[in-house]
Structure 1
Amino acid sequence: MRGLRDQWHARFGGIFGVYLLAVTIGDCADLHTEQFNGGQHGWFNFGAGMNLSAVSNTLRGRFSAQGGLSFPETDSFAATNTSSSGAFVGDYPAAGGLLIGFSFLADDVLPSSLFLRWHSGGHTFIHGLSSSLANTGSWHAFRVSLRSREEGVWMGGVESQFQTGLHNVGWVDVRVTRNGAMEQDYFIDDFFIDELPKVTAIAVDGDGNGRLEISALRTNTQYDIQRSGTLNAEWTNAASVAATNRTILWDFSVSTQNANSSYRLQMSSTTLLP
């Protein structure tokens, strides 16, 4: 799914051309991960029906049981300028924030719908996540690109409004709709804005043995390194790597078969590694 990609491209030929992000650190939004250690840190419900509380360094949203027939309820885990010290509002590009995401667990039943949203200047941009939920009782990792409206599969507004809005984000939320009348708990954790993964070093010796240093990865996440003859051709897996650290080294061999190949990095699963 395109919206779940942490992506870079590198093309190997006679000369290495690597498509990197130029990052400038600003003083509005911050590159930050909210882990809810010791409390809600200013997050609140933005709707009706869900009670929020900090539980075991996560943020839990609970829909109470409904008596009789069930009826729809939708609520949000929301952050504004008073949440997480204002880390998730303001100018994302100035801080280098081109990736947004969080971890989610449905404890009892999968929600009827799940959306990630952000708002700026009268426009709300929405990314649907319901189809990526596999099961209850497991943490799912979501990472969505902010580089463009198309790349992140965002609904709402147009590209120019998307790009302008990123410079003045007013709020973000995780929007959940309950499923049935039973009591149901949903949890979020590790909500973040971050850089996109990038190649920070390349080395190739005279025998065609190479090494890439890839940085700004999200830890406890499985990635696929994919290869293609051109950027528009079919992509095939060249390797799978588990990011236990923010930076990994990947060794490869340049041959006549792959000398003019393009490579990209993609998160291979929404399920977090143990």
Structure 2
Amino acid sequence: MESLSVQALSSFPAIMLEGSATVHDAITLIHKTGYRRIPIVIGPDVEGIVSAIHIVELLQRQGSDFDYGTLVGEIMEKHVLTLNSRDPLVEALKRVYYAPTGCVIVKNEQENEWGICCERDFIWADILWENIPSSIIEEDMGIGTLVSGDLFISPDFSLWQAADRLVSSGRRNVLIGDPLSQIPSSILTTVDIVKALEIHKDKILSNSEFIHTELKPFPFHAVSGLPIPQSTSSVRRWMGVRGFGAFPLLSRGRAVKMIDEHHLIRVLIDHYLS
């Protein structure tokens, strides 16, 4: 990693929105691309980032009064971490780990364009993982979050209930299933909620209470999970192949630990910066 610059993992040019764009513009872009984070440019500079969680937080606050016309500048994260494309990749790793948005903005001075580097870029970069010994994740040791009822949502949820569970748990992903048995059937992400806001836009605008009615059908992501104990290398491969940002580790079919991208970034931090 020491010989690599941040440009090696950055996406150029970044797909961006103007500061005058609305939340609906951001919803449409996230639905179209699947990206969680959209840089916001005001004048010549990137002044903020709107992510799927910002839209979910807006839905949780506004409920039936959800306003697609809200300006992105009102909800964006304004504390933007910026690097030059020639800066060391290890510096980007530190900033991505500690950034509230999980990404850094990258400026290519030579091409005069903006790029972005996110958690997932590090996780999918095989070259960074080649020399890292794989460790074992167990229920009482290793990376991950112990699963409790607040990481579950019952299958009969509404859009607002889903937003409230994601916001209250402080996570970008929760499991769908019975909170008591903790047996997951699917996983729900912030991007899923944003896509639902686009798919059901006409219904929401014609009936504000639609946000509080049971959301069916919903494009659930079926989750098989992996049995615990499990190695970090297996977890990374599983997440990469399926494109999930998180998934559960299971004991007798019951979710006992949740692993997400931030946990895997911690493995890189411990190896390269310890």
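Read-outs throughout are calculated quantities, based only on the coordinates presented, and are distinct from any laboratory measurement. Just so it is clear, the structure is predicted and the values come from calculations on it, not from any experiment. Cβ atoms are built from the backbone, for glycine too; each structure is taken alone.
Have a look at 1, 2 and say which one yields -9500 for helix-only ellipticity at 222 nm (-39500 (n - 2.57) for each DSSP H run of 4 or more, over all residues; to 500), as calculated.
2
Hey, mean count of other Cβ atoms within 10 Å over residues 68-75 derived from one of 1, 2 reads 12.9; which structure?
Label of the source structure: 1.
Comparing mean count of other Cβ atoms within 10 Å over residues 124-131 across 1, 2, which is largest?
Checked 1, 2; max of mean count of other Cβ atoms within 10 Å over residues 124-131 sits with 1.
When FRET efficiency 1/(1 + (r/R0)^6) of positions 52 and 148 (r between Cβ atoms, R0 = 25 Å, to 0.05) is calculated for each of the structures 1, 2, which structure yields the highest value?
Biggest value here belongs to 2.
Looking at structures 1, 2, which one was Cα extents along the principal axes in Å calculated from, given that it came out as 72, 37, 35?
Label of the source structure: 1.
Work out which structure the value 25 belongs to, where relative contact order in percent (Cα under 8 Å, 6 or more apart) was derived from one of 1, 2.
1
If FRET efficiency 1/(1 + (r/R0)^6) of positions 60 and 244 (r between Cβ atoms, R0 = 30 Å, to 0.05) is calculated from each of 1, 2, which structure is the one that comes out at 0.85?
Going label by label, the one that fits is 2.
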